[in-house]
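What follows is a group of structures, each given as structure tokens.
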Structure I
Amino acid sequence: MLVGLGLIALSVLWPRGPEAPERAETSPRGMFEWDEAAVEDPAAAIQLAERLEIGRWYQEFGGYDGAEAFVAALREAGIEVYALLGATEWGFEADGASFIAALREIVTYNRAHPDQPIAGVMADIEPYTQARFKEDPEGSMALYVSGMEKAYGYAKANELTLITCIARHYDDQGLTEGLERLIAASDEVAVMNYDCGGEVAAIRTEAELSLKHGKRLHCILEFQEVGKHGLTEAKTYRNKGLDAAKAAFEAVDAAYPKLDIVWDYHWSQPIREMLEE
């Protein structure tokens with residue numbers, strides 16, 4: 001009961017930004033796909049997408065030669081394809097050179113295949129995982145944000161949607177100013193939310209800043225096995241199930257009614273295992 005009242009209070013008191021994106025009737029849903037070989041089997045991707053009402057597919061590509069068949073098949077099924085890419089070292093380039101080079105490859109592909117375009121990118125860069133960032137968080141954040149701002153300018157000039165995938169703890173590190181610049185330099189911001197049961201509070205700062213800057217917010221939930229990459233029961237829905245994850249997504253929707261929130265699943269392999277079980 002107290003949780004319900006708290007969500008109502010958040011909904012009532014939370015301020016409206018000047019350019020808040022309109023909310024869709026049903027929350028958009030996205031799927032991460034780290035297996036490059038998935039490009040060779042669009043039917044499998046479509047089948048999984050249809051089971052979970054996925055409308056956005058974030059695909060890691062080994063290269064873009066031959067990608068048009070995969071993109072065309074998913075687009076025909078009503079699914080937008082985004083390139084899933086990123087490297088930690090990109091987060092330490094103030095000019096964003098490596099990231100922009102990666103974006104340039106997508107622009108080249110899109111110009112060659114205007115009827116099967118890649119909609120944009122899900123940029124998973126994660127510089128915070130490096131010792132260099134931990135030793136100098138403010139200086140490292142400044143480098144990261146500068147590079148992302150440069151890349152965002154290039155993406156906008158070339159009609160690519162930039163979704164920035166971020167950890168949810170930048171504000172906890174006292175890096176809220178950099179976080180705000182990062183969100184402003186994105187079309188959409190996707191937050192890895194590892195707080196099972198506490199998702200609403202965990203992304204409050206990111207939600208407020210997304211509303212302030214008129215950005216779409218993604219809430220990403222984890223489904224990999226406990227123990228993998230240090231995951232604990234408190235950080236993944238692998239054993240809790242898809243219904244529990246849906247309830248968590250709905251709680252975020254209810255808490256932030258002025259935002260159009262995307263429900264993102266990380267990632268296809270554990271999701272398929274859960275559906276089989």
Structure II
Amino acid sequence: MHSLNPVRSQLAVDYQDIPRPVSMIIVEHDPEPSMIVPRHSHPRAQLAYAVKGMFTLHTQEGAWLVPPNRAVWVPGGIEHEMHARGQPVSNRSLYIQPDASPDLPDECCVIEVSPLMRQLIIEAIDIPLLYDEAGRDGRVMRLILDEICAAPKVPLHVPMPNDPRLLRICKALLADPGREGDLEDWARFGALGRRTLTRLFRDETGITFTMWRQQLRLMEALRRLSMGTAVTTVAMDLGYESPSAFTAMFRRVMGKTPKHYLGRNDIDAD
């Protein structure tokens with residue numbers, strides 16, 4: 001990657017020293033029962049745009065779900081891993097110099113990808129890695145940066161606590177978001193009292209245990225819906241009283257029904 005005419009590879013490390021503010025890698029994963037990109041970090045910030053399929057980004061600080069046509073921002077130096085289950089995944093990752101713009105996000109987040117940004121990323125696929133910064137290609141890349149800075153954030157994140165007892169609870173729910181149990185049950189699972197669980201969870205994550213669990217279930221619902229699971233099945237599996245109760249929660253948090261958020265007409269209920 002240090003030649004005069006570098007070519008694209010499938011290795012993120014090959015994109016860290018390219019003398020341009022933005023470079024892009026194209027990654028395709030076939031469907032697997034469980035796909036994990038192991039924990040790693042890189043000097044440049046990364047914008048991973050989900051073209052097809054859905055994946056989850058995990059760091060020590062939390063987990064972020066990335067639905068199709070959204071993207072996750074990872075600042076440089078942050079250790080992270082990516083998980084996908086049972087579906088093909090295609091993403092475009094842009095690696096961005098930390099000083100490329102003062103308005104870039106300073107923490108991990110999921111963002112909406114505007115129609116303009118989507119077209120710019122498609123256009124950038126054919127732009128040489130050593131593009132002319134003063135020409136059209138450079139202007140395309142600068143406009144991508146502007147779109148990242150202006151993009152609205154999506155509430156598809158659950159923060160992770162540091163306390164090992166709370167961490168045990170959260171990891172169990174991450175592995176099985178539909179798992180039943182009330183506060184008393186989960187307090188026993190974590191070997192702490194209910195009041196301690198309630199107080200400590202808010203102190204360490206900034207939200208209540210109930211809110212954290214709802215957010216996780218929303219993320220799991222999106223993952224299942226993206227794979228074609230019916231709304232009724234998702235609602236029942238995740239503990240909602242009815243499909244309409246689930247849809248009302250989804251609209252309240254995401255601003256759209258599941259059908260409109262995922263851009264699909266085959267979802268069975270709104």
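Readers should treat all values here as calculations from the given coordinates under stated rules, not as data from a laboratory. As the structure is a computational prediction, the values presented were derived from the model and not from experiment. Cβ atoms are built from the backbone, for glycine too; each structure is taken alone.
Remarks
- Computing helix-only ellipticity at 222 nm (-39500 (n - 2.57) for each DSSP H run of 4 or more, over all residues; to 500) across structures I, II gives -11000 for structure II.
- FRET efficiency 1/(1 + (r/R0)^6) of positions 215 and 247 (r between Cβ atoms, R0 = 25 Å, to 0.05) - structure with the largest value, from I, II: II
- Origin of the derived value 27, 24, 19 (semi-axes √(5λ) of the Cα gyration tensor in Å; candidates I, II): I
- Computed 23 for relative contact order in percent (Cα under 8 Å, 6 or more apart) - originating structure among I, II: I
- Identity of the structure behind 11, 32, 23, 16, 12, 5, 0 (criterion: P(r) over Cα pairs in 10 Å bins from 0, in percent, for residues 127-254 alone, calculated), options I, II: II
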